[in-house]
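Listed below are the structures to be examined.
The numbers here are math on the coordinates, done by the rules we state, and not lab data. Treat the numbers as computed from the prediction; the structure is a model and nothing was measured. Cβ atoms are built from the backbone, for glycine too; each structure is taken alone.
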Structure 1
Amino acid sequence: MKAFFADQQLLHDPKSFLSSGAPRPNPEVPERVARLLEAATAAGCAVERPNGFGLGPIAAIHTAEYIEFLQHIFERWQRIEGASAEVIPNIHPIARGGARPASAVGQAGYHMADTSCPISRHTFESSCWSAWTAVAAAEAVEAGASSAYALCRPPGHHAFADVAGGFCFFNNSAIAAQRLRKVADRVAILDVDLHHGNGTQGVFYGRGDVLTVSIHADPERFYPFFWGYAGERGEGPGLGANFNLPLARKSGDDIFLDALSSAVRRIEAFAPDALVVALGLDAYEGDPFGGLCVTTPGFARIGEAIAGLGLPSVVVQEGGYLCDALSANLTSFLTGFASRHKI
């Protein structure tokens, strides 16, 4: 399997985030990359550097004012007397309506859903290269590769069209799916991260050409809390094109794979021409977030089940945080996927 990664993705190095009101070290650190690269290589991937694709593929998903915000907010923030070293909002509107404030502080609240996506000097650059990594993988599949792995960091599935959140800035999975739409009439996104892919759902909620499916810890008591419930089915032309499968906390392999069987049936009924897998490894039983209990061998079974769809596939890295088994979990998934992916 081809794999893609650019060194500029390492430059983003967030220092903190708030968890249950307490400041903690940010777990979305550059060290994740070294472990994931090691795992991809162990699974037989040939890692290539993506090209830069400009802002066009990003603007196909994200609004111009949001892109401009991410590009310039750090510099603007530094001009505020006494401001924090990283851009972290201290206000969030209950409802945005049509009003968008001019101030940097107001725009931070407008464009950042929570305090877990601090913006520093290199965030925009790293986020662009992360998005371009997804584009490169999509282009490889467009060109005839049966599958490709995009080591996207920062991750992306919590980013809406004009809102960052949950360590995410540009929605790499959505960008990959939109790129695949150049050659595919219908695309499915299957999100197997511990957390619901709320940004991805939001991007495509009113569209019927992209099916969004997410298996995740029940948001009733887990991030992102306000999205990810089974009753969220899409709207307008997208009604029925969103499918959420929330799982009880600490669910293990068998429960996860049972939900995956339901996800596979829904994808088969949608009859897509291509697939994007939003791959989170944080469903692992030893991940620091501790939401689900998938085992390392379980990731191989997940990979095998997804590969059974027999679709041209872009695998986009989402979550999965520092723990002893992080590398082994990615190798397990990719090896399981490759063992059955025949198209």
Structure 2
Amino acid sequence: MSKDEISIPVILKIERGVISHIGEYLKDAGIMHVTILFGNGLTSMFGDTVFGSFDEAGVTVLHHQEMDTVDFNDITDLAFEIPNKTQAVIGMGGGKVIDAAKYIGYILRLPFISVPTSSSSDGFSSSSASLTVNGHRKSVPAKMAYGILVDTDVIKSAPVRFLYSGIGDMVAKISSTYDWQHEEDMGYDEVNDFAFMIAKKAANSFVRTPFEAVDDFYFLKELLDSLALSGIANEIAGSSAPTSGSEHLISHALDQILEHPQLHGIQVGIATYIMCKICDHRWQRIDTVFTKTGFWDYCSTLDLKVKDFCDAIDLAPDIKPHRHTYIHEENYRNLAKALLTGDERLTAILH
């Protein structure tokens, strides 16, 4: 594939009852021999349904196991134990198993099928994986999903904190696209207009979606559709710039600082509000979404500390020193730190 070509999912299903038809979707794509990795405890929850769909479609499972690690060495060791006849690697579960299966597909040059069981981030559709390398979490190149299969009934049954995390990660595209444009304006990067448009449209479509409750089918589908588009925007851009800016750098810094970080999208969502408020960029819309969905209420139940966010803001530029987002500029870091104790929303959730 040349640098001017991009990968997009060949199979894309985001609807009710998807896991009952996984075998059928794979058979239609000519995939008849698979390896499937489940998240911890998910074989007992979904195994009968998934394996039943494989049997019905005549798809053979050559290997299956549960996986609860993103250690680089563990994943590469497993990759070379995968049966040779495997035509696709399926990851079913949360971020860890999705990243593991994604990376195995990448190094073995096999199609990767993404079956997320929560809506916690856009990782299920991205072409990078977050692995532990020499004791530190690192984002590494991986495989854009050949197939994305999302069962909205499964997503709805996941703990609500994962839904709030997905909301935070999706709203972050408002901040990340603003950062990316800033980088181009400052001469540090060149915006890919098509990737920019997709990321921005995905965010706009989501934040304007009417809903009565966060577990409404159409709200969940809009969230998941938008998260899927975000991963494709990154593939087009050839980087995570369309969907990851200052807000992600603050979250990655929190991951380094905290012994027990919060869910990625929770940290990212709070950081998005901070950055958009100090840049006076659409923060009212973000506040409305976070208030109406209950995101702020959930954050108030967490043990979030002003000092941790203050330290993370200072550390954030060092996470990706080659970039030049707003957080890379000292005056914006100072504004962000001042906001932590000077904003009504933040003082309600930070201690």
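Between 1, 2, which one scores greatest on distance in nm of label points 7 Å out along Cα→Cβ at positions 33 and 89?
1
Comparing structures 1, 2 by FRET efficiency 1/(1 + (r/R0)^6) of positions 57 and 289 (r between Cβ atoms, R0 = 25 Å, to 0.05), which one has the largest value?
Evaluating FRET efficiency 1/(1 + (r/R0)^6) of positions 57 and 289 (r between Cβ atoms, R0 = 25 Å, to 0.05) on every structure, the highest lands on 1.
Thinking of 1, 2, which structure, once distance in nm of label points 7 Å out along Cα→Cβ at positions 73 and 329 is computed, gives back 4.4?
Going label by label, the one that fits is 2.
Percent of Cα pairs over 31 Å apart, for residues 137-312 alone was computed and gave 12; which structure, 1, 2, did it come from?
On the way: 1: 7; 2: 12.
Of the structures listed, the value fits 2.
So helix-only ellipticity at 222 nm (-39500 (n - 2.57) for each DSSP H run of 4 or more, over all residues; to 500), computed for just one structure, reads -11000; which one of 1, 2 is that?
Going label by label, the one that fits is 1.
A value of 6, 26, 34, 24, 9, 2, 0 was derived for P(r) over Cα pairs in 10 Å bins from 0, in percent; which structure in 1, 2 was it taken from?
Corresponding structure: 2.
1, 2: which one has distance in nm of label points 7 Å out along Cα→Cβ at positions 145 and 169, as calculated, at 1.0? Please list the in-between numbers first.
Details: 1: 2.4; 2: 1.0.
Source structure: 2.
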